[in-house]
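These are the structures in question, set out in turn.
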Structure I
Amino acid sequence: MTVQVPTVDVARIRADFPILGRTVRDGKPLVYLDSGATSQRPTQVLDAERAFLTTCNAAVHRGAHELSEEATDAYEGARAVIADFVGADADELVFTKNATESLNLVAYAFADARFPRRVGPGDEIVVTELEHHANLVPWQELARRTGATLRWYGVTDDGRIDPDSLELTDRVKVVAFTHQSNVTGAVAPVEELVRRAQSVGAVVVLDACQSVPHMGVDFHALGVDFAAFSGHKMFGPSGVGVLYGRRELLADVPPFITGGSMIETVTMEASTFAPPPQRFEAGSPMSSQAVGLGAAVRYLQQIGMDAVAAHEHELTAAALAELAGIDGVRIVGPTAAEQRGGAVSFVVDGIHAHDLGQILDDEGVEIRVGHHCAWPLHRRFGIAATARASFAVYNTLDEVAALGAAIRRAQDFFGAR
């Protein structure tokens, strides 16, 4: 039986994002192709945060007054909505300030003697060459602090994780990898990597920043132990991220930051700590931002993640075809849309990525240039920097064509074709 995926009314969606109607660079229409770095916010998210701040702004989980009760209900309601969206239970979701903090929280735990899964000399931590620095540097630091050894899966020539490049042994205690690369767009073989990690008893940590906004994700079904993602990449506010932790494992994790709100009892000699997720939310939380993220999730649910994924797949396929049709352009990553997400990185012969970015900006086309916080991956390909277009559900096929036209203008400007 064929399942009909709803089509996306892009015009209606774009109307929800006020910033997309502005002009840049002497009146040129804005072509925003940098959602992999940060997405734009719909009015529904802006309104939800504003409504919280103007009607029930108060300290959550504190106070006996009505505003505090309403604020707490809104904050915890957002947690429940987000948990349902990613296939988790509400008590398995911790609010952090971003995915980087979420991943550091997990890595920090593995160096704590109170954590039953603590790593030490002789143990191994496994990552991949695809990783964003946020899912690499914390594990490097963990290895340095504990005497463990850092190892990694290599990548194929088209920028996908190569599961056969590394054999896991029972010395491996952690396997951390990205669900979807922010450079090559490659989607990880999660089932295979989880199976291999579980066969040696390793904990699995997933960087889901580039997957949760763009495809249906179910952490329980994936079988990962921890996962991290950020609000600002999925139409939500900045300053709020999420850590998912499998309940049984999260219960054993010691606190990362201590202080108010995360305690159970306090005496002058010692303290005991609240259960998760409160244990990891010390101090006053990012309450309005969490409410805004809940609104962003509701917005995505209203569109439908199957529809989001189908539309972005169409954009990605069009971009790959557009770039393939330009002499001197090389795509970094899989060239088949079926193997990747909507982060499309490329190089243009004879033009440095930063110079290309300036010319495209002059044309109103906003992309990312540089190493995208993935320096080792760029070294793997012998490239100092790449240009990256990354798509969201509000982008159009006309904008893909505008990208191609701007690249051709850059080639003409630099005499590169």
Structure II
Amino acid sequence: MWNALFIGVFSLGGVTVDVKPLAGPSTQGELVGIASDAVIVKVGEDEQRLDITSLWELTPTAQADHSMDSPAVWVDLVDGSRVLASQFTAAGGIATVRLLDGGDLTIRTHLIHAVRLKSHAGAPEIASRWKEIISEKAGGDVVVIRRAEELEKLEGVLSDVTEDVVNFEYDGEAFEVNRSKLDGFTYYHPASGDLPDRVCQVSDASGSHWSVKSLQLADTKIELVSVAGVEFSFPVEQLSKIDFSSGNRVWLSDLVPEAVEWRPFVHSRLPEPRLMQLFHPRQDIGLTQKPLLLDGNVYAKGLAIRSRTELVYRLTDDFRQFHAIVGIDDHVRDGGNVDLVISGDGKVLFSRNVTGRDEAIPMDLDITGVKRLKILVDFGQELDIADHLNLCDARITK
């Protein structure tokens, strides 16, 4: 799979990057190149070849230039790529996407899944409804009408899109729908063959992200081809991140556990919803509704678990490692005392007492062949006071 990713060597002389592996410490240095099987980084006077299959992500140490206009259009491709833009028009099955840097990108509409015309900032219910609509199977193209705080969808046939109107046929009648009335629209795609595998995801300074099947550098520009076949290039100084993990890494907080059991130390007469609010595990946020925090470091991904809680995850793929940074959340230290036991198919893989006086514990467990992963956070030696255990950056990898 990786042989298809890079054409020649991807050389970015002078760009300092931080390369984070799936497990272990990061490597920081000058990015010399990327071959079909490795990232090449110059650290001091030495060059290091880092196996691509073991990498998580690559990020420039200098912030990308984000001095662009705010997006007015969000274009989702059929391969999961998302392009942030200032304008979208279409004619004859060809869309023209005006990018935030002022350039134009042409895309065949049969490669476009959805086009959103309004911001969802500060409107979580609208955002949730939009996601539902674009995830539903439709028998035709769909326009999504925004009425105050509600979205209404109509199925029909899309044709040309101008800067002012969307041409749409509904129930045999043609309409010119004013764009200001729409939240967006989706293109109908009949069942087709599977797309190629994604080998990395590239994010740029505009906020766009691309599901990529091939990548190269030419004259200080990154040139990529998306999984759906859309070609795109941008200046290397606008690179935000290359995510190599693709399907090789899954965040535990993104998985739905097969079973969750929890109980307080002392029986409570509180109603079930209130007990759940207090004791149910949290994804990507701490139990105090503050960011996950360990040893002064904030983590965007992870689980926050109170004693006594047991979670069981059913693993449907062949994962090899379970990684996490373990500890009592900084917000409640020096309190907290739990017994953490992690098992795979009934076999104990990790067991230790964790207290608020301990430093964060890096955990790397072999889960080869495991189909059911169980995490038990049990009462420790100090009742359940401040038993706020964080599994930060908790992930399973292939």
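Nothing in this text is a laboratory measurement; each read-out follows from the coordinates by a stated rule. Predicted, not measured: the structure shown is a model, and the values here were computed from it. Cβ atoms are built from the backbone, for glycine too; each structure is taken alone.
Overview of values
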{"item": "Origin of the value 8, 33, 35, 17, 6, 1, where P(r) over Cα pairs in 10 Å bins from 0, in percent, for residues 51-266 alone was derived from one of I, II", "result": "I"}
{"item": "Ranking I, II by percent of Cα pairs over 28 Å apart, the structure that comes out highest", "result": "II"}
{"item": "helix-only ellipticity at 222 nm (-39500 (n - 2.57) for each DSSP H run of 4 or more, over all residues; to 500) from the coordinates reads -1500; which among I, II", "result": "II"}
{"item": "Structure with the greatest value (metric distance in nm of label points 7 Å out along Cα→Cβ at positions 235 and 323, set I, II)", "result": "II"}
{"item": "Among I, II, structure where relative contact order in percent (Cα under 8 Å, 6 or more apart) as derived comes to 13", "result": "II"}
